[in-house]
Structure formats: C-alpha cells, structure tokens
Structure I
Amino acid sequence: MNGHANGEVPSGMASSRGTPRVADGGGLAVDKAADFANYFCTYAFLYHQKEMLVDRVRMDAYFSSIFRNLKHFVGKTVLDVGTGSGILAIWAAQAGAKKVYAVEATAMARHARTLIAGNKLDHIVEVIEGSVEDITIPEKVDVIISEWMGYFLVRESMFDSVIYARDKWLKPDGIMYPSHARMWIAPVRTSILEQKQQEYEHAMADWNSFLQDTNLHYKVDMSCLSKPYKEEQQKYFLQTALWNSLYPNQIIGTPVIIKEFDCLTTTVEEVAAIRSSFKMHFYESQRKCSGFAGWFDVQFKGSPSNPADEEVELTTAPSAEETTHWGQQVFLLSPSVNLSAGDVLSCSLDITRSRQNHRLMDVKFVHQVERASGEVSPPITSPYAIE
C-alpha cells in the first residue's frame, strides 16, 4: 500500500509513554500509538490515496480480478482489510456481493463512507473505522480482499493484519484476493552506484573540513567521532535500499524467485523472517554488476476448491511501458563486482524486521563470485535497510 514514490518515508518512532505494546509475528514489541503516528496516519490523506488510485497497473489488476471472476463475489460476504478510499469495497459490491465489511484504521474511513454513499452502495458496504485486530464483525466471510503489499512486498508488515483477519474471519472454503505472492531478485547495472559513491565521498570530504575548522576556531578535536560518522554516511548513501523505476535493459542476469507465499496458508512467522540461497547467472555481454533489484508480483487464482475463471497477475517488475508506485528496491554493491564470461554469483539473502520499527526491514546480502576458471572469491557481506 505504499504510495511514497520517492521512497523517503520517516522512520523515527514517536514517543508514547504508557501506551500498550504488543508483539508482532517476529517477536518484536510494537507500540500501537507510535505505529499509528508513523504508519497509519499517512494513509489518512487523500493525496496519498490518489497516488495509489492513479497507478494503472495496480488498479487494472484488482479491477480485472474482480470483474472477470464474478462467481467469487455474487451473493457473497466480503471483508476488505485496509480499505483506504474504499475502492475495492465498491468494486466488490458492484460485482454482486451481498455484504462488504470495509475496515480502515485511519480517518480515511470517513472519506470512504462519503465515496461509498456517493456511489449509492452504502446499503451493501459497511465501513468500520479501526484496526482489523481491534474490530469485530458479526459473521465469517467468503472473501478477504486487500491491497497489503509494500516495497519489495513485505515492507510495512501489513500482511500480518491480513493473516490475522484470515485466521479469524475467513470461512474454511473462503478465498483470498490476492491468493499468491512472489518476491524476485535480479542483478542490475545502474549509474546510481557512481552517483551515490560520489555523494558519500563528498560528505566525508565535508566532514574532514569540518574537523579542521572546529579544531582551528573552537579548539575542540572531534576526530574521535569520525568512525561513527563514516558508518552513518555509508548506511545513508550506500546501505539503504533505493526506490527506482528500472528499465528491463538494466537487468543483467536471470531474475530469481526468492520467496513464494500462498495467502491461504502463510504464517506471520514466514513473513517476518525470509531467508533464501540462490545463484545469479549473467547475460553474455555483461562485465560489471552494480547491485541487485528486488520486486514482487501477486496472483489472483482463487482457491483450490474454487479456482478463478480467469487468473490475473499484478507485477512490479521493471517495464518500459507501465510502471507502478512500488517501483523496485535497488541494493547497491560497493564496490561493484567485475565479471568475466561464465561467472556466477552465489548468494544468500536474509530479510528481517528492524528492531527500531517493525514495518521497516533489515537485509543481509552475502555473495561470492564463482569464476568460470573454477576460482571462488571470499564471501562478502553487505547490510541494507529498507526504509
């Protein structure tokens, strides 16, 4: 559901003394008031909802999945988790649902009520303001629909709420929209690496000038802070995932699926800690790898007992024609990896939740080059943050 096209979302946690803290699926304590201040409140603004509503890839996929599979909605009861503007709830009602519960944790719920009433569907759609973990509905539902995906699928941890709703409210033969999700990784070549390296070097040169000036004019030697300052700048410029909208020709090797989720059975624990080992194979002419890009796709397949008449896929893969507000997350390798024909990158990837903010992600990427000659380079570990 992330609509920040520049990827610059505040990650600090607001203070909330005395507020109850609950554990998320990853075992982290979550301050609910701070979580609202830093995450949910963003979705209360119409401009933010508009960023998602103008995403044609997103809109077309959900619209098509509903109206090409009317049998899943006609006469059915539907739960929309994180309804936002109410668009999915409206479509479910237009598709023939007899009742739609549209749950929204923010004040956007009031705009959703207005929009639903304006489209004369308030006799079918009931908007409930509150988090899905705190509200109640009077019956089990046939369908749960939600647009829960964040950057690289799992940022924002909203899937947790969908899983909670599924386990509590979905009928045994119920259907999830979307039904499946996949995470992808591919090697890339991009000029962003050189740009970020230059920005980092400029920041360190500026720091060195600052040290000299402070020592000369104010008689304080601040060089003892150089190490943490350097680490801080490295994280900011080189170890933070970057939002980007890549072109297909920037992908320099075969994309790899690192994780697949069945939304009917996936647990919070599976989402909270993702680990994958894989090999990256490069296209013939490539000689340098600047980093790797991550994206996702989701499928609307129905369920094993009630499959879709027409399966629909929403992909956020690099495209020359249609981009999404999710874009791709780019993880830079500094220094870049020089390649020879036939080289393979042997990799492992760990994605866990930040201990400072469970909706953000920490990534550990380990790679080593398996040369065509048989030589294997020492493993290199690169940490990243998805913020």
Structure II
Amino acid sequence: MASEAPPGGISAEDWAATPAAVRALVLTLLGRLARVEERLNQTSRNSSKPPSSDPPTLTRPVRSPSGRKTGGQPGHPGHGRELKPVEEVDRIVDAKPAACGQCGSLLLGEDPQPVRHQVTELPVVTPEVTEYRCHTLSCLVCGAQTQAVWPVDMPTGSFGPRLQATTGFLTGRMGASQREVHEILGTLFATEVSVGSIATLEQAVSGALAEPVAEATRYVQRQHMRNVDETGWREKTKRVWLWICATPLVSVFRVLASRSAASAKGVLGEDFPGVVGTDRYGAYNWVDPQRRQLCWAHLKRDFMAFVERGGESARIGTALLTEEAQLFALWHRVRDGTLSWADFQVTMGPVMTRVSSLLQEGAAVGHARTARTCRNLRKREAALWTFVWEADVEPTNNSAERPLRRAVLW
C-alpha cells in the first residue's frame, strides 16, 4: 500500500507515513467524491440527461459565422404561395377600371390576363346539433302504445364521429391536454365539451383504433429496419414506461409496466427480422450484435464524459471523439450522394480499426467507469458498425427519439 502513488497534494513522505487504514479510507472517500462530482457535472452533452435538465449557466456551442447575410440568398429562387386553380376558388371579385386614367373616356371589354391575388379564410364554424326524437303512439284500434326504435345511423352518446375524431387528433397527434382541448373546442368550434367528456371520447377513439394499432404493430415488427427507445411515463400515480418502435412510415407507441428485456421483446417481437437501432441500455443485449446498431449520438456523450474525467480517460475520449467526427463526416457524404457506398465502406475500414484499438486501450485504464464502458462496447463491437454494411441503417437512434420527445413534452 505504501508503494501507491499518493493523491494529489500529498507528498510521498507524508503518504508513506500515513497508517494503512487511513490511506484506505482516504482513497475510498476520494473515489466517492469523484463519482459525486461526475454525477453533478452530467449534462445533456456527456450523458443521457435531456437538455431541459441542463443548468442555465451551461453555455451552448456557438456556430461559426458563415459570412452570409440572414434571409434569402442571392440567386436562390423565392417560394411564394401558389395560386389555386379557378375551379377551386369559391368566390371571384373583379376590380375593373371604369374610366381611362389618361383621358377619362369610358372603358369596356375584358382583360384576358388580370393580376390575380387570393385570400384564404376559414369559414365561420357553428356546431351542427341534431336532435333525435323517439315517439310513442297509441293504437286507435286496441289502445296499445308502441314506441319507435332509434334510427340505426344515430351515433351513440352525445357527440358525433367528427367531434370524436377531432378530439382524438388534438390529444393523440397534437399532444394537447384535455383542458387545452376543452378550450380549443369552445374557442374555435363554439362547442362546449367538459374535461370529463373529453376523457370519455379519448377512450372511444382508442377502442375504434384498436385494430389499426394492432396492424401497425404487425407492420413495424415485419420491417427490415426499426428503431426502439423507451422513457419514463406516469399513469395517475403509477410509474410505467413509454416505448416506441419506429420505422420511416409507421411508429407504434406502447405503455408497459417495465423497462425489462421481456418488454423489449414484446415491442420488437422475439423473432423480428432484420436490424434494430437502440441505445446502450442492457434490455436489448439479447439481440445479436450483428443485428443491432448502437446509437453514436449516445456514444459521443459517453466519450465526452471520458474527456471530463481527465488522465488516460481524457486521452482515450479525445481520440474516440476524433473518430466519431470522421465517422459522421463520411456518413453525411454517403447520405447526400457525394461518396459512393463502396468507397464509404472502404474508407470506414481504418476508422473501425482505430476505434477497436482505442476501446482495447480504454478497457485497461485505471478509471473504473471508463474501463467498464469500453469493455461493454468491445463485447458488442459489431453493433457499432451495422450501418456500414446495411444501407437502410443509420448510425443514430434519432428516428425513435424524435417522436418519443413529443410524448415527453406532452
């Protein structure tokens, strides 16, 4: 123990003269302090914490000036509002001059190409209320009373299908709260619907969408590529988890009781085809690494955390961030068509080799968390590079995180 390098600020002589039990306690407390400081210094840049949790003192990266003025650039075509064809116009107002502006003579005739300007306006919305009356009549022969049956096309409840669908759209698609929907319906549609009734309408819409949701689930589980993510959720006072399985065409949300591997299998389907994009969360470790793509946006934050730990961790983290920047530079080129897919795969070879070597070095550094992260990545190293071999796979999990963020903000 005496041969150990002393902590910073303590001379070798003083450290050697310190009792072994005290040295052990000092090292334990210093390790605990380092972990607490690292946790306190976590931000959205070096951890999975959301940007909303960042302190106000955190400075945002400043973009380098492009040298261009704001607004439209010279030579760039403008984008004005296109005129609708005449057959789609509801009303035409012609403004014709009555007299010549030069001599005052009467003007007649038509302008074959008048200057056109269109104004679009919302119609005045008033609710359409239909009252159904069920009559009971007495028989003139026997005196018996017979009551009519309600029309088969009469909606159940007090609100029609369009109002139900609008409520579902506002809450489910637009993320409006029930109180906000109450205000929207009253302000824009002159329709009073209580908050309790809005909750009932949501349940009705959910029931009507049960089969389409089931079909959407089957669809995403059949696709070659999908991205999955999860976040904490709350139903009343109970903590649950909101999961998303996203594809370019369809995304499916599910609220499940846990964040376990069993839940992940339920979202993906245990025998799903193709590839899944995820973060490093352990619930996905049952997936074959060659059929998984780890999110490099998350890895960038991990590597930034390496840098902030200092020492050998910082050296490894800085080098990994350099490779990450090169990776995305190449990816952006192949995505925009300035680099062929074959050349991209060849150029990525040295990047992959250097990252592998750095992870091997990182697994042996003295900082326990850095070493553990590097060891875990080495176990699933194939999942770092699936996007290099599969053309429809991206190196980030953004396609799942973006739609999930809407629910979080809601």
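One table, with the values for the structure above:
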| quantity | calculated |
| --- | --- |
| Given -8000 for helix-only ellipticity at 222 nm (-39500 (n - 2.57) for each DSSP H run of 4 or more, over all residues; to 500), calculated: source structure among I, II | I |
| At a computed 3.1 (distance in nm of label points 7 Å out along Cα→Cβ at positions 205 and 301), which of I, II | II |
| Mean count of other Cβ atoms within 10 Å over residues 189-196 from the coordinates reads 13.0; which among I, II | II |
| Source structure (of I, II) for relative contact order in percent (Cα under 8 Å, 6 or more apart), computed value 18 | I |
| Among I, II, which structure scores highest (criterion: volume of the Cα convex hull per residue in Å³) | II |
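Every number in this text was worked out from the coordinates using simple rules, so none of it is lab data. The model shown is predicted, which means the values in this text are computed figures rather than measured ones. Cβ atoms are built from the backbone, for glycine too; each structure is taken alone.
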